[in-house]
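**Student:** Multiple structures follow.
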Structure 1
Amino acid sequence: MNKKQELVIGYIGNGKSTNRYHLPFALNRPGKIKVKTVYQRTLGKGGWAPFDGIMYTDNLNEMLADQEIQAVIICTPVDGHKSLVEQVLNAGKHCVVEKPFALSLADAEEMFRLAEEKGLTLECYQNRRFDSDFLTTQQVIESGKLGELFEINMHYDYYRPHVPEGENSYRKDHAFLYTHACHTVDQVLSYFGSPEDIHSDVRQLLGPGRMNDYFDFAFFYDGLKVSVKSSYFRAKPRPSFAVYGTRGVFIKETEDRQEADLKKFYLPAGHDDFGLDSPEHYGTLTYYDEEGLYHEEKVPTVKGDYARYYDALYETIINGAPPLVTKEQTLEQMRILEKAGENLA
């Protein structure tokens with residue numbers, strides 16, 4: 001019996017992105033994903049404890065020359081993404097890029113053009129497609145109990161005023177639009193597809209020339225409006241999802257809990273309860289059935305799992321499956337974000 005082929009990967013960057021949102025999940029797919037090397041420009045900077053069995057290096061050329069490594073994951077600030085993607089692709093490696101994918105639509109188009117010339121996979125890392133609140137909302141929608149949908153509100157709120165207050169100038173790479181709307185906008189595009197129309201309200205609440213700290217998108221489909229809203233100044237967060245249909249409503253107050261566990265260094269490997277909601281976090285489905293009877297019930301949360309992104313990446317690179325996150329979806333998101341932020345300065 002032949003041993004299942006592993007996908008061997010390396011990382012560029014050794015900060016929060018790599019250690020919190022990638023390695024705990026890639027390493028939770030033994031026999032499928034093998035993490036060989038992590039490149040860091042200054043070894044040990046940042047204080048993240050090394051993972052056993054991984055080689056850490058400050059020699060990028062050496063990592064890119066490693067014939068065993070098939071794919072490289074870029075987890076660095078967005079302003080360096082384009083040049084790093086070019087190095088990875090020119091080294092003959094498949095490439096995954098953390099969100100936001102690029103700082104401009106033009107850069108993103110050039111990156112995909114090079115990938116196509118090389119015959120290599122290039123994808124944006126959209127792990128939030130596997131958030132538990134988003135997956136649960138999909139399950140409720142697909143049950144049909146809400147009837148015809150007419151409005152969905154999605155919120156990604158914080159109360160972190162010190163973040164915008166700590167910056168005295170506008171930087172595109174620090175804009176809330178690029179660092180956070182990239183999560184929820186992708187959820188909308190991945191599930192509902194391309195909208196017929198988009199309205200956006202993107203603000204600098206502290207005034208012109210300051211950090212972008214607020215966004216409000218409205219995506220319009222045939223009979224359906226999907227709103228995506230977020231701010232650094234929400235002392236009390238709004239429901240993560242509120243879904244309204246002709247027969248009822250589903251409210252999911254709390255967001256996915258994977259990040260909360262990761263912050264406590266409670267990792268998915270060996271913990272079956274990682275990222276799981278308790279019953280008090282379950283969403284509430286209220287609806288009238290086809291006979292006009294009223295129902296109100298708690299909906300157990302679907303398990304979220306960011307490792308499912310790596311499952312999909314494995315299928316794409318090893319077995320030739322279509323990419324989970326398509327070029328068209330990434331470019332459409334870049335187009336939306338660029339248009340929405342064109343007046344920020």
Structure 2
Amino acid sequence: MLKSFEVCAGAGGQALGLERAGFSHVLLAEQDGVACETLLLNRPSWTVWQGDIRTFTAYENPVVYDVDLLSGGIPSTSYSRAGKQGEVEAPGDLTECVLDIVSEVRPRAVMIENAAELLTGAKFADVRALVHSELGRFGYEVFWRVLDAADFGVSQRRRRSVLVALKPDVARFFQWPVPDAAAPRSVGDVLYESMAALGWREARAWADHATGLAPTIVGGSKQHGGADLGPTRSKRAWARQWVNGEGVGDCVPGPDWVMRIGDGDDDRKGYPKLTVEQVALLQGFPPDWHFAAKKTAHYRLVAQAFPPPVAELVGRSIASALNRVGPLDDDGSSPPSNDQPTLF
């Protein structure tokens with residue numbers, strides 16, 4: 001069994017996906033108390049370290065020295081459009097902190113997800129250069145790519161940058177997961193059963209109309225107000241799926257609830273609101289994954305999550321490389337992979 005250590009674990013989207021890919025988590029580090037409760041609610045056997053990872057040391061947690069994979073989802077508000085791309089974090093930020101932990105632990109592989117803009121945005125070139133320089137200094141080859149969750153079966157357009165760093169004897173076998181040729185299930189397909197759970201008579205008509213994909217689920221920042229489905233652009237996209245994105249519902253419609261269909265995308269008040277549990281389904285969480293939080297905090301955990309199906313597929317690619325480790329070429333170098341590292 002491959003062993004992993006995860007930082008900034010959140011509510012467990014990446015951890016769940018990596019578990020499905022065959023990784024056993026020796027430790028999950030997370031600062032948010034409700035997120036820690038959520039992890040243990042679903043996996044009581046996991047060991048969760050609660051605290052600021054800036055204070056984490058492997059010396060005090062020696063179980064992490066022997067891991068195959070160090071993974072994590074660094075909070076992305078400084079890099080994302082939703083977070084308005086705040087100032088690039090100063091020295092001592094979480095990015096450099098994770099690099100310090102990599103230097104101390106020296107796992108065989110690293111997997112970090114973040115906002116797509118971290119890889120594509122010109123203003124973050126210095127951050128990317130630092131990451132490549134430091135990981136190269138530690139002896140890793142870096143693969144970095146933007147992945148859209150919709151290409152891997154998730155019913156949502158969600159572009160995230162995923163960094164994979166591997167030692168040369170492992171990197172030669174790494175290949176990115178191949179996008180699924182089949183179209184992902186629509187919003188209506190994913191949510192019909194839950195929409196009909198209380199006997200709503202119009203659930204079938206609603207699902208037959210909601211044939212598109214969800215827009216990117218946002219609202220994970222603590223600076224964001226209450227739980228709603230995003231800015232005006234997102235709300236208009238939700239309205240085209242007959243969803244009221246002005247807020248998050250407490251429950252699904254009952255049998256006598258009547259949907260009022262508006263004349264335009266902005267006339268959405270007559271549409272049903274999604275519950276946080278339904279938003280979690282659109283993130284790729286299974287129905288039996290529970291969140292230890294009230295609605296606003298619950299929604300924040302879901303909105304911040306990395307979709308488990310994407311984490312699973314990337315994890316399987318890493319596991320395949322780790323399990324196929326072989327000798328280097330005669331000159332001591334790693335032969336080229338058929339998918340070269342993505343630079344910037």
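Quick note: the coordinates plus some simple rules give every number you see, no bench work behind them. These figures come from a predicted structure and were not determined experimentally. Cβ atoms are built from the backbone, for glycine too; each structure is taken alone.
**Student:** Out of 1, 2, choose the structure whose coordinates give FRET efficiency 1/(1 + (r/R0)^6) of positions 16 and 152 (r between Cβ atoms, R0 = 30 Å, to 0.05) equal to 0.50 when calculated.
**Tutor:** Answer by label: 1.
**Student:** For structures 1, 2, calculate FRET efficiency 1/(1 + (r/R0)^6) of positions 176 and 288 (r between Cβ atoms, R0 = 41 Å, to 0.05) and state which one comes out highest.
**Tutor:** Result for FRET efficiency 1/(1 + (r/R0)^6) of positions 176 and 288 (r between Cβ atoms, R0 = 41 Å, to 0.05) over 1, 2: largest is 2.
**Student:** Upon calculation of mean count of other Cβ atoms within 10 Å over residues 96-103 from the atomic coordinates, which of the structures 1, 2 produces 25.1?
**Tutor:** 1
**Student:** Let me ask something else about it. If distance in nm of label points 7 Å out along Cα→Cβ at positions 72 and 304 is calculated from each of 1, 2, which structure is the one that comes out at 3.0?
**Tutor:** This value belongs to structure 1.
**Student:** From which structure (1, 2) was semi-axes √(5λ) of the Cα gyration tensor in Å, for residues 136-295 alone calculated, if the value obtained is 30, 23, 13?
**Tutor:** 1
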